[in-house]
Structure formats: C-alpha cells, structure tokens
1. Check the numbers for Cα Rg over 2.2 N^0.38 Å, for residues 79-366 alone across 1, 2 and tell me which is largest.
2. Taking volume of the Cα convex hull per residue in Å³ for each of 1, 2, which is largest?
3. Comparing Kirkwood radius over Cα pairs in Å, for residues 103-174 alone across structures 1, 2, which is largest?
4. Compute mean count of other Cβ atoms within 10 Å over residues 383-390 for each of 1, 2 and report the one that scores greatest.
Structure 1
C-alpha cells in the first residue's frame with residue numbers, strides 16, 4: 001500500500017492551488033450575481049440527504065472535490081461580502097489578510113508560547129502596538145511603554161470580554177483576601193461580586209458573566225440609549241451598602257443594536273473612584289479611532305482598564321481577528337496563567353500570550369494585520385473608513401427624503417436603524433417581506449420598539465448598490481402601505 005499523499009505532490013498542489021485562487025478571485029469579482037442568501041428550499045438538515053452517510057475509504061481526485069465546492073458548498077453560503085448583505089455587521093475580507101491566512105495555515109504552528117514559535121509572539125507584540133498608536137490609545141496600553149499593559153489578538157470580542165471579566169474577578173478577590181479584616185473565603189467573595197452593564201450591552205457580556213459565575217446587573221439606558229453615570233452610581237452605592245463588592249463594568253462605544261455610545265468618561269471617573277474595572281467594547285466602531293477628526297469627538301477612554309476592537313469588521317481584515325488591550329498585564333497573567341513543566345519557556349521577560357486567553361493554542365492572526373497594513377498602507381485604510389461613514393450618511397439621506405420611515409437614533413459608523421411611523425406591526429411585516437427579497441437584513445428591539453437595522457455593508461458597497469437596495473425597500477414599502485401585500 002502506497003503512503004504517498006494523493007494530489008499533494010508539488011505539481012498537483014500548485015496547479016490545484018492556482019485553481020482555488022482563481023475561484024476566489026472570480027467569486028469576489030462576480031459576487032453581485034449571487035443571490036445574497038441560499039434558496040428557501042434549503043431547510044435545516046438538508047445536507048444529510050446529499051452527502052454519503054459515512055466517510056470515504058479511498059481518496060477522490062481534486063476535480064471531484066472542486067465540484068463539491070461549486071455544487072454543495074456554494075449553494076449553502078450566505079454571501080457576507082455581497083453588496084446586498086446588510087445583516088448583523090460587515091465583516092472584512094482583504095486579499096492581503098487572505099494571503100496571510102494561507103501562509104499561516106501552511107506553517108501550521110500552534111503558538112501557545114514564545115518557545116513554540118517565536119515569530120508568533122514577536123510579531124503580535126509589535127502589531128498590537130502599531131494599531132494602538134494608530135488609534136491614539138493611551139501609553140498604558142503599549143508594550144513599548146513598559147508600564148505593565150499591552151494587547152493581544154483574540155478570536156472575537158466575546159473572548160475579549162470574557163478574559164477581561166475573569167482577570168477583573170481574580171484581581172478583586174485577591175485584593176479582598178489580602179484584607180485580613182474581611183475574613184472571607186474565595187467562594188464567599190465570589191458570591192458577593194457584582195458587575196454592571198446597560199440594557200444595550202451585547203449578549204457576549206451576559207454570557208461572559210455567566211461563564212465567570214458573576215451576577216451581572218443590567219441597568220436601564222437613558223432615552224438616547226447611553227449608559228449614564230448617575231444610574232450606574234446608584235447601583236454601585238446600593239450594592240456596597242448591602243455588603244456586596246462592585247468590581248466590573250462594561251461600557252459601549254457603539255452598541256450592536258444602534259451603534260450608540262455610552263458616557264464613558266463619566267463612567268470611567270466613577271469606576272476609578274470605586275476601584276471598578278471598566279471594559280470598553282468598541283468591536284464595531286473602534287475603527288473611528290483611526291481617524292483624527294472622529295477621535296476628537298469620540299468618548300475619552302483613558303480611564304478604561306480594557307478596550308476591545310474588531311479589525312475583522314470595518315478594517316476589512318479576514319475573520320477572525322479581535323484586538324484587546326489591557327492596563328494590567330499581571331492581572332491577566334495571574335487569572336489565566338498555568339505553568340506545567342512542558343510549557344515552561346527558556347525565554348526570559350517575554351509575554352506569553354497563552355496566559356492572556358482561554359485556550360492554550362493560538363493562530364498566527366498578527367500576520368493578517370501585518371500583510372494588510374504593508375500591502376495597503378494606513379492612508380488607504382483610513383480612506384476606506386471615511387468612505388463607510390459617507391455611505392452611511394448617504395443611505396440615511398435616502399430614508400429621510402422618503403418620509404414614511406423614521407430614524408429614531410443618530411446614525412453612527414454607517415449604522416442606520418429605521419421603523420415605520422406609528423405602527424410596530426407594519427414595521428414587523430415590512431421586515432418580514434424584505435427578508436424574503438434579495439437583500440439580507442436583521443432586526444432588533446429597542447425600548448419595546450422593533451427596528452430594522454441597516455449597516456452599510458462590505459467594502460464592495462457603493463452608492464449604486466445603496467440606490468438599488470433603497471429601490472427594493474421602497475417597492476416593498478409601497479406594497480405594504482397600500483395594502484397590496486398586507
């Protein structure tokens with residue numbers, strides 16, 4: 001029996017790879033021709049009737065696998081890179097970051113510590129500092145500054161908030177245990193810890209609190225959807241008076257629902273006074289910090305202890321790539337560091353990123369940032385971000401001119417939310433009819449009102465695409481309001 005790897009000899013690998021790269025290029029060049037979502041005929045479990053019931057014993061040739069990409073994989077894809085995709089949030093896919101994913105997969109290292117693969121750690125340290133400087137973050141977040149802080153590239157903002165709340169939890173418990181007058185056990189303290197977030201917080205914060213065994217208090221946001229300092233302070237004082245330990249708050253710099261911004265500066269002063277770890281989630285709108293004129297009007301984040309931002313959204317880097325900066329690296333290390341003999345490194349005074357995340361293994365995500373910046377340049381990246389903002393303002397103007405739809409909250413970072421005036425049921429029906437058409441939208445509910453969300457979309461979107469999307473929305477709106485389709 002031969003041990004040769006079929007189709008992976010040099011000639012076959014290169015030829016097949018060229019075919020795949022050509023497929024990728026043609027896919028992106030022709031993405032406007034695809035319906036944005038799979039046919040409604042596809043129902044959950046559909047693939048089981050198509051694929052064999054067990055794995056093949058013998059290899060198939062590459063041409064057979066390629067036909068599976070076209071005939072089996074492609075029909076089940078939601079085309080997130082389509083100009084007709086306006087659901088959830090835009091996600092990036094630049095060719096430079098795609099190149100990096102290919103190279104990373106080829107090396108196939110598991111960079112859990114410096115010794116396992118030095119370049120994984122070294123490049124990440126430089127890249128998180130590069131991005132922090134471009135965003136104008138405080139020096140306390142720079143490895144270069146040697147103030148105890150730094151950054152890490154996680155898979156998602158969900159992971160970022162989870163490790164932040166765990167680090168904050170362990171730091172607070174250690175502080176209380178060190179206070180001999182308290183005379184409490186670890187688990188007694190744990191049961192008394194309290195965290196805070198607004199009712200506009202992303203579900204990942206709620207999940208992170210659950211995973212961390214922490215009681216999370218959800219605070220009603222103001223009428224403009226901001227978490228105000230007064231309401232937070234009220235809860236902190238109440239819990240403190242009851243013998244509880246406030247220790248963590250999560251604040252929004254661009255909520256998932258409407259891209260609303262909390263009063264981070266005021267909240268930061270309150271948290272500083274009460275020794276509460278403040279986390280800032282800027283997963284979607286963090287790109288605004290790259291633009292100096294936007295940075296001037298954004299919330300000041302000097303007082304936060306951790307700050308998360310997703311380059312795999314409006315920075316156009318391929319998923320997954322989520323950046324987290326923390327003020328106190330030792331808190332992260334103390335909470336998450338585990339040191340069996342087989343993971344000890346000979347390297348001294350080096351950051352071991354395995355101690356800043358939940359999993360042990362980690363991917364070479366920093367290479368995506370390096371390739372993206374090197375091949376595109378920051379000037380182009382900033383120009384693309386400005387274009388997103390302009391396109392969001394343009395779509396906002398289309399909605400406002402119509403007069404039948406209402407935009408209840410300020411448009412920020414290309415996120416436009418609207419509803420049908422005076423009729424939640426009609427808004428719900430409008431949304432139902434829209435998602436049956438060749439456009440991908442998602443909805444949300446804010447303060448008891450249903451809103452249709454319309455983030456501008458991927459980097460391929462232009463004014464012509466928005467005009468076409470608005471034409472479709474307007475046609476469906478006509479049918480709904482005239483009773484033709486209601």
Structure 2
C-alpha cells in the first residue's frame with residue numbers, strides 16, 4: 001500500500017507525540033534509560049557474581065555459612081510426640097495440625113504408642129460443608145450483580161483444601177472423628193488438586209443455575225431444595241474420590257508397648273467424646289500478631305468459616321512478646337498448640353531450620369532488603385501460609401526464648417519431621433497461635449469481652465493455611 005508524504009509526516013508526528021506523552025506520563029524516556037544504564041559500572045566482583053548466578057540457584061549462593069556453625073538443637077522444654085504425619089500433595093496442613101494437637105493429648109491420656117486420627121474422614125465432611133457454604137452464599141446474594149464484590153469473591157473462592165483452626169472445630173464438633181485405620185487415605189486425599197478443581201467447576205455450574213432460578217422467580221425454599229439435590233451430586237463425587245465415611249467401626253486401643261488394651265464399637269461421635277472431648281469450640285482462643293492493625297482488639301473475619309452454620313474466625317491481635325509468653329506457659333504444661341507462619345521465608349530445608357540469618361541476599365546482590373514486618377504485610381510480601389504444631393521452646397537462664405520447635409506434617413525428614421525456629425524468625429514471620437483458655441492472660445480475657453470488629457472476607461491477610 002502506498003503512503004503519500006502527508007501520511008508519512010502525520011505518522012512521524014504521531015510517533016514524536018507518543019514518545020513525548022510516554023515521557024510526560026512516567027514512561028522510560030531515552031534520556032532516563034541512558035541515566036539508568038550509566039549508573040551501572042561492571043566490576044570484576046559483579047562479573048563473578050553474574051557468572052555464578054547464571055549457572056546456580058540464587059538461594060544456594062546466598063546461604064550464610066556462618067549461620068550453620070555451632071547450631072544447638074537442645075530444647076529445655078518439649079512436649080512429647082509420637083509419629084510424624086504427612087499431608088502429601090495437599091493443602092490440609094490446618095487439619096493435620098489441629099488433629100495433631102488433640103492426638104498428643106490422647107496419646108498422653110491413654111499412654112498409647114504411635115496413634116493418628118483419620119484426616120481423610122474429616123476432610124470429606126469439610127469438602128461437603130464448604131460446598132454447602134458456597135451454594136448457600138450464592139442463594140443469599142442472588143439479588144446482587146455478578147460484579148458485586150461479595151459475589152465475585154464467592155466465585156473466586158468456591159472450594160479449596162486449605163483452612164484454619166475454625167474449620168477444625170467446625171468439622172470435628174459436628175461429625176466427630178475416627179482413627180486413621182477406619183478411613184484410610186486415597187490418592188485424591190493425598191493429592192487433592194484434580195478433585196478440588198472438578199468439584200469447584202461443578203459448584204460454579206450449580207451456582208449459575210441457582211442464580212438463573214432466582215431470576216426466574218423461585219423463592220428461597222425452592223432454591224434450597226434445588227441446592228440439596230446439587231449437594232447429593234457433590235457427595236457422590238466425594239465418595240468416589242475419598243470413600244464413604246464410616247458411621248460405626250470397631251477399634252482396638254493399644255498401649256505404648258503395642259499391646260492391646262481394649263476393643264470397642266464406636267461411632268465417630270463417641271470416638272470424639274472419648275479421645276478428644278470437651279468444648280473445643282469455646283475452649284480455645286486464636287491469637288494474632290498483625291502489626292498493621294491495632295493491638296488489644298478483637299476481630300472477626302466475615303464468611304470465614306467451614307460450615308454455613310459454623311463460627312466465623314475470631315481472634316485477638318497482640319504484640320508478639322505477649323503471644324510468646326502464653327505459648328511458653330502452654331509448653332511448660334505439656335500442651336501443644338496450633339501455630340501458623342510464613343514458612344517459605346529463610347528456610348533451610350536440609351537442616352529443617354527457619355532462621356532470618358540463613359540467607360544473605362543483600363551481600364550477594366549488593367543491596368539491602370529493609371522492610372519490617374508491618375511493611376511486608378502491607379505490601380503483600382508476607383502472610384501466613386502454613387500451619388504446624390508448636391511443641392517445644394528453648395529458654396535461656398533468664399527465661400527468654402532462644403528457639404522454638406514445631407511438629408510438621410510433611411513426613412519424615414530433618415529433625416525427624418520437626419522444624420526448628422530461631423526466636424528472631426519467630427518474631428518476624430509468626431502470625432497465628434491457637435491456645436487453650438487456661439493459658440491466656442487477664443488482659444486477653446478483657447479483650448474477649450469486646451464486640452469484634454468485622455473485617456471483609458477478601459482481606460488479603462486472611463488466606464487459608466495450606
């Protein structure tokens with residue numbers, strides 16, 4: 001196609017104006033690019049580092065070898081545990097952690113050897129309840145537009161295998177528990193991705209059908225009847241993937257030597273009553289260290305529960321030092337706790353150690369990384385990602401913590417499946433601790449009397465642990 005001189009002149013002028021507009025609107029102009037490039041002058045050290053990074057993982061090059069020297073693994077106070085669990089390729093850490101807290105108490109109470117609750121059993125009911133939570137949420141918001149913030153959040157968070165301690169008591173108090181032998185793991189429970197994706201896809205289809213039915217004039221009772229039929233489909237999908245949960249079973253309790261002690265018939269609820277028992281819904285308090293929000297306040301996360309008729313996630317926000325004080329009291333009394341953190345930061349997998357001094361990225365890259373905890377949270381650089389069972393602390397002569405230990409759910413490994421956490425790392429990357437009421441301070445008891453400040457379900461700080 002031929003262009004005349006006028007057309008070419010117009011295009012040239014457009015290009016000049018475009019470049020000028022980019023410059024005025026914050027784009028990288030040629031002059032700015034020249035300034036950026038001239039600021040870098042390669043040194044022999046830079047060349048060596050560039051060559052090293054080109055052929056190696058940055059983490060391997062950034063390891064601070066001084067942090068590996070003379071690392072003491074002794075703990076002054078430790079709760080006994082027997083057997084390590086493994087969530088495999090699933091996001092069920094929250095459920096393993098919650099059950100491990102109760103498992104330790106059951107082992108101690110009955111002097112048992114290695115013993116585990118069935119995570120698959122509780123996970124089955126968790127997935128069914130989350131499906132109902134989503135579909136009922138769709139019914140409740142049926143009159144809102146698809147781009148409404150709540151409706152959009154529902155469709156983006158249909159179902160997953162993550163969660164937090166609220167889900168533990170939501171599921172256990174309603175459906176009881178069973179021993180691991182009564183409902184064993186399956187491929188879909190150990191690798192949940194494909195099943196969750198298919199169930200989520202079906203739930204989205206059902207959600208559109210419910211909204212269409214509501215738009216056609218169907219009332220709440222009719223919609224909920226339709227929802228029940230939909231949940232029957234989800235139930236079948238869960239049975240095919242996870243197996244059908246037992247309603248009654250026979251189980252033999254054994255002592256620490258492996259000798260049979262007692263054989264009984266149980267239901268999931270009677271097994272819960274005998275091996276967990278108590279009011280776990282109201283017997284525990286979640287503590288949070290979130291420096292972006294006011295301390296000594298009670299907060300509630302809207303729609304953050306595992307059952308529609310369950311309890312929203314509620315927590316007390318506190319300085320980290322006060323949380324540690326209560327954690328130490330619990331460990332000294334041989335009681336494990338549900339604990340969550342940003343586990344991927346400064347993690348030495350070979351030794352099973354979380355240590356802020358383990359990686360020295362600044363020296364490698366010739367810069368600094370100076371954000372504090374509050375700044376990392378506000379910029380989405382850090383948040384709780386994983387739950388584990390806090391079970392040990394090492395105190396110095398003045399009673400101050402030097403390091404901590406958690407029982408993880410990643411199977412055997414360094415420290416026999418446990419992770420060691422330096423106290424400095426604990427301060428920077430710990431977020432949640434669930435503790436029994438008897439260990440909380442009078443100040444926390446007063447905070448619990450407050451009317452909670454309700455936060456939206458989509459608050460970025462409150463993602464499920466995986």
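A short reminder: the numbers here are calculations on the coordinates, not readings from a lab. Small disclaimer: the values here were computed from a predicted structure and weren't measured. Cβ atoms are built from the backbone, for glycine too; each structure is taken alone.
1. Working: 1: 1.01; 2: 1.13.
Looking at the calculated values, the largest one is 2.
2. Details: 1: 189; 2: 242.
Biggest value here belongs to 2.
3. Details: 1: 14.0; 2: 14.6.
Largest calculated value belongs to 2.
4. Values: 1: 17.0; 2: 24.9.
Comparing 1, 2, the top value of mean count of other Cβ atoms within 10 Å over residues 383-390 belongs to 2.
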